[in-house]
Structure I
Amino acid sequence: MKLPMNKRFPRELEEILGAEASDAFLDFLHKNWESGGKMLLEESQRRFEKLLSDEIGKIREELSDFKNSVIHTFASARNEIASIRKQIYDLETRITKLETSSKEMSAQIEKTQREIKELRMDFEVFKSDIRAELKHEIGTLRTEMQFGFLNIYKELLKIQETISNQTKWILATALAIPVFLPIISKLIDKYF
């Protein structure tokens with residue numbers, strides 16, 4: 001960081017301090033300014049990285065919870081599908097037995113076939129409902145995550161702006177004290 005100062009002191013101050021002391025004091029200010037800027041930049045980076053890693057950890061935890069929820073939903077759906085398949089298999093078995101029976105059972109067979117068709121239709125509707133619900137939930141989650149990331153970035157920008165403003169005031173105060181203290185001291189000694 002460059003020190004935002006002229007290379008020369010005002011003539012009156014240079015006469016009080018002397019040419020060599022003025023140059024030495026300017027060099028001292030430049031060195032302190034540069035080291036302070038480096039320390040500030042390193043601390044800002046460290047804090048930013050810590051905040052970023054904390055937020056990433058939270059997002060990972062939320063994603064893990066969501067993943068577990070989806071896995072549980074799929075497991076439930078698979079169990080229901082297996083149950084429906086078993087019911088279909090059982091119905092098909094019953095139909096086979098009924099076909100081997102007498103003609104009196106033909107009405108029952110037709111009824112069972114209708115039940116199977118209805119079950120298959122119900123199964124297809126159930127399957128499409130699950131797919132639509134999962135797509136909706138995933139879309140909602142993506143939207144929420146994008147909104148969350150946007151809020152995180154806004155907060156990070158606010159933090160960075162606050163740190164920048166605080167740093168400017170600290171540096172201005174740090175520069176003002178060593179610059180004006182000797183001047184005020186010399187003026188008090190000279191006039192009082």
Structure II
Amino acid sequence: MPIQQIVLHPTVNNTLKFASTTVGRDKVYKAVQNFSRFLAWYLKRQGYDKESIQRFSNLKSTIGLTRKIMRFGKPIEHLQHATKALNEVEEFAKFTTIGRQLGYAIYLFWDTFVWVHNAGVYKFQQIKRINENANRFWLIGLVFSVIHGLYKLHKNGYQYNFMRRASKSRFAESSEQPNVKSETASLMK
């Protein structure tokens with residue numbers, strides 16, 4: 001039947017598997033939120049009426065609040081990752097991983113209060129300070145993440161160069177025919 005071919009199609013299965021995860025739903029919501037942000041900006045630049053612009057702006061804000069509520073419990077996940085990082089052998093990687101995970105955990109903790117305020121559940125008098133704290137810890141987590149990524153990139157580059165030199169010397173020692181040596185040299189360049 002044609003309906004079964006559509007419903008049971010592998011693309012539909014993969015899409016449903018992706019959307020059934022929290023991360024998958026968050027990515028879809030984020031895409032819709034950013035597209036709404038873009039459309040509101042584009043419509044404003046093209047001179048459309050305020051009502052049309054406001055619809056997309058409201059959609060962007062509503063999806064943003066929805067995404068925040070989906071992050072309840074995420075701080076605990078980040079604390080678990082920070083605890084697991086204590087077993088990391090390399091000190092610098094341990095330091096940056098723990099810093100990143102703690103930064104994100106504290107950011108999400110403060111961001112929960114921002115959601116409570118924006119959703120109207122409870123209005124905080126110091127919401128500006130709460131939001132600044134959330135943003136500060138988000139930046140701390142992001143900086144640690146970038147430093148960790150650069151460290152890993154440097155380390156992988158060092159390992160790549162070491163392996164390249166080792167394979168070069170091994171090929172040079174094992175090849176006794178001149179044409180094999182020249183082919184090996186051209187491949188290593």
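Every number in this text was worked out from the coordinates using simple rules, so none of it is lab data. The shown structure was predicted, so the numbers you read here are calculated from the model rather than taken from an experiment. Cβ atoms are built from the backbone, for glycine too; each structure is taken alone.
With distance in nm of label points 7 Å out along Cα→Cβ at positions 25 and 161 computed per structure, which member of I, II shows the largest figure?
II
Out of I, II, which structure matches 0.85 when FRET efficiency 1/(1 + (r/R0)^6) of positions 113 and 145 (r between Cβ atoms, R0 = 30 Å, to 0.05) is calculated?
It traces back to II.
Distance in nm of label points 7 Å out along Cα→Cβ at positions 17 and 121 computed as 3.4: which structure among I, II?
Only structure II yields this read-out.
To test your reading of the models, identify which of I, II gives -34500 for helix-only ellipticity at 222 nm (-39500 (n - 2.57) for each DSSP H run of 4 or more, over all residues; to 500) when calculated.
Computed on structure I.
Which of the displayed structures (I, II) returns the greatest value of volume of the Cα convex hull per residue in Å³ on calculation?
Top value of volume of the Cα convex hull per residue in Å³, among I, II, belongs to structure II.
Could you tell me which structure in I, II was used to calculate semi-axes √(5λ) of the Cα gyration tensor in Å, for residues 33-88 alone as 39, 12, 5?
II
The value 23 for relative contact order in percent (Cα under 8 Å, 6 or more apart) was derived from one model only; which of I, II is it?
Label of the originating structure: I.
Given structures I, II, which gives the highest value for mean count of other Cβ atoms within 10 Å over residues 137-144?
Largest value of mean count of other Cβ atoms within 10 Å over residues 137-144: II.
3.3 is what came out when distance in nm of label points 7 Å out along Cα→Cβ at positions 41 and 129 was calculated for one structure; which of I, II is it?
Structure II accounts for this read-out.
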